[in-house]
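Read through the structures below before going on.
Laboratory data are not the source of any read-out in this text; all were calculated from the coordinates shown. Just so it is clear, the model here is predicted, and its values are computed rather than measured. Cβ atoms are built from the backbone, for glycine too; each structure is taken alone.
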Structure P
Amino acid sequence: MRKRLISPTRLGPALVGLAVVLTIGLNALIVTSRGGMLNSDFFGLWAGGRAVLLGLNPYDTGVWADLHAQSGSTWLEPFFYPPFTALVFAPVSLLPVRLAAVAWLTLSEAMVVAALFLAQRGLNWRSRPEDGLVLAVGVLLFRPMILTLTNGQLSALLLLIASTAFYALRRGWPFLAGALLGLLIIKPQIAGIVLPLALVWLVRRRQGRAVAGLFATNAVGLAASWLMLPNWLESWQRLVSVKMSTISPFTPTAWGLVASMLRGTTLAGHAPLITLVALAVFAAPVLMWAWRTPDDRSPALGLSAALALALVATPYVWNYDQLLLLFPWVVGLSLADRIGGWPKLALSLLGLVCLGVVPLLLAGIAAVRNEDTFSALVPVLALTFLAVSVNLQRSAIAGRFETSHGDARSIDV
């Protein structure tokens, strides 16, 4: 009898190990093709962390130029984050920049996988093999995932923070959930929308311990920032105000979309006011839908709405930040699986179109227009997909069609 080269019990770990090695190799190729990530967003994060480790001020232009020159980088974009972000990134900055880039891309991929897993667990959704295939295809096609890796951005960490906070709240750990959600301050333009909406949601549901956790993390982050750099706020505000005033009309947000549509017209000077009105008209029904329906017994819809609204309403985000939309996508897919049958197939295809195909088509349009403001529609599509999923679940509950996997009420959103 021939001896097996590897036993079935060891095959799984062997395949996982092979996948990790191949992933690291692929990430090394990405880093090499991107010139060692020396001229990308990643380098700004790495240099910020390195400045904190060396006790230097990343907002000092002389210090910033020296850090770049020492590594051979010509990416002289200022450090646009608070010191707390640099402190969080400091462990990665302990490594040489090219090795750190490979490590960060590998961690980012692992964080996306972990975020999707925790979101499913928080929803009490045990996905089937075909669901896993849809998730894998969707993530691989999703343009923000590609941009997160090629730019070395923080988006995967933000997604993990949001999913872990959701999981913690569902498990009955409110203080931990609030504390984790507070970590979103590492990206202030996202936190500036999500955290106030989350605070209102938590207060309305008398989640006092979660509110305490949120404030605790924010207090620690601000205290750490002031201890490291007592004068950081003025320097950071000055940089951010210049950046937002010059870049926001070209971002994939409501600000960029409205500005691009009105550019060259007599209404161009009123674009900010028109944007605010449009945001109010859009946000009000979205929040009423997410917060004032029977589904708001769980934070899934509320968090999904907050993340999508943040990506539309903040003046300064880019396409890679839209990786956060994987959370509402998973919520919608969980509903589709619980309903089963033809609605599941239809919703799975709709989800792949909304988050896989359409962003790539918008990228093609952006290449022709030389600006990507139309990608502001991607969060709107994500919310539309989620709303269709919720409505089909309600139809199933009302008995308008039979479900394939039992009672549609038992899905936890």
Structure Q
Amino acid sequence: MTLPASRDEHVLLFDLTQQAHVFSFLRHWLLWWERHRPPGRLSVVLDPFFLQRHPGLAALAQLCGAGVRLLTITPEEKSERKRRYACHDHQEWPLHRLLRSTGAEDFPLLFDWNLFCAYARREGVTHAVMARLDQFLPLLAAGHSTPERFSGICFCATFPGGRLQNRSDGSAPRPLPADAFLLARALRHPQLHTLFVNDPIWLDTLRSFSCGERAVHLPEVAELSGGDGAAADALRLRLASLEGRVVFLVFGDLTPRKGVMTAMEAMARLPVEHQRRAALVIAGQSHPAFKARISAAASALQEHTCLKVLELRHFLTEEEVAALFSRADVVLTLYEGHAGLSNVILLAAAAQRPVLSSREGRMGEIVAQERLGLSVEIGDPLAVTASMIHCIEAVPGSLGDGASMRNLAARHTGERFAGTFFRRLGLGDLSR
């Protein structure tokens, strides 16, 4: 249920992931707070490096007044967290080990969860929110301690199994049994208030479980800034070298499944006359080992073909992101094994840019439903190359429906995102 507004409500937001979408969430939460000045208080706990990377957050928090505080974990906590993540690959921990009462004490995600609970107690909050609850569902199922009242955001594609059973009859997909078990246990947790999910297609499934009314859709944000400022101008100068070419953009947190290698392999197969008309921009952060692999492939592509390739591996400001999307002709989302939506698709819609997407899962579905561009079976390399040729030869503006893109972006505003979130937590009653 939506909590009644209270001046005594004190909400804690907790996130140590340092991921780009979390910055977007925080920015829109703070902007909403500054505009509406709701009753109650808000404390945010982050990694100290996150605030160093995003200095504008501290300035924005000051505009929100005394009701908002930005906190960071201590150097000792950060050092211990780094040690645990260096010693363990949490992807190697199967579910049955997490559900055992012993043997998981040094599990790195358990350290993060215990920090979350400790800060909730230390700050004396009335409601604690984990910004990436999906990672911690096994711990809830295992019965680990929690704050007295907590909520969290789940990215459906990254549930511990991260998979859907697709239905041929067109009905809503359902999680695989391991995921269903974790979700059902989480929803029944006596201290859980709300399980926010970023994809509404999951609601029918989640609401079929006991306590399923606790699941609420939280629409992600599809907004771009005006693209002004010195950094954006400097980026435009670099992008000017691609003038006259169709620019394909790969953007985001670049992991092996995000399709950047698929894109480069497909572009290497383009006929020479199409290579001369195309360029690839790779923008985003990645693990050092994979970053080296991407750079080596990009260098080879530039050296042995007629393509132009530009890597942007520094952290991009919001203004730079806007400038980048405005120059792109086609946004690539050739993800592998991705069951859910992608914020990159939403940003492309906000920028009025078509996508070339993988056909599987929800991404292929929304691209078709909203007429956002093309989708392709990424397991067929020749089909990916053929789709790129189609993009290069297409008349500008013909690959997607501009009106549908605008409508999609209008359903994913920062105001709606933050308002939904805070109203559910009892901080959205604007009466004074």
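Of the structures labelled P, Q, which one yields -23000 when helix-only ellipticity at 222 nm (-39500 (n - 2.57) for each DSSP H run of 4 or more, over all residues; to 500) is computed from its coordinates? Structure of origin is P. When volume of the Cα convex hull per residue in Å³, for residues 138-265 alone is compared over structures P, Q, which one is greatest? Structure Q gives the largest value of volume of the Cα convex hull per residue in Å³, for residues 138-265 alone among P, Q. One of P, Q was used to compute mean count of other Cβ atoms within 10 Å over residues 186-193, and the answer was 21.0. Which one was it? Value 21.0 for mean count of other Cβ atoms within 10 Å over residues 186-193 corresponds to P out of P, Q.
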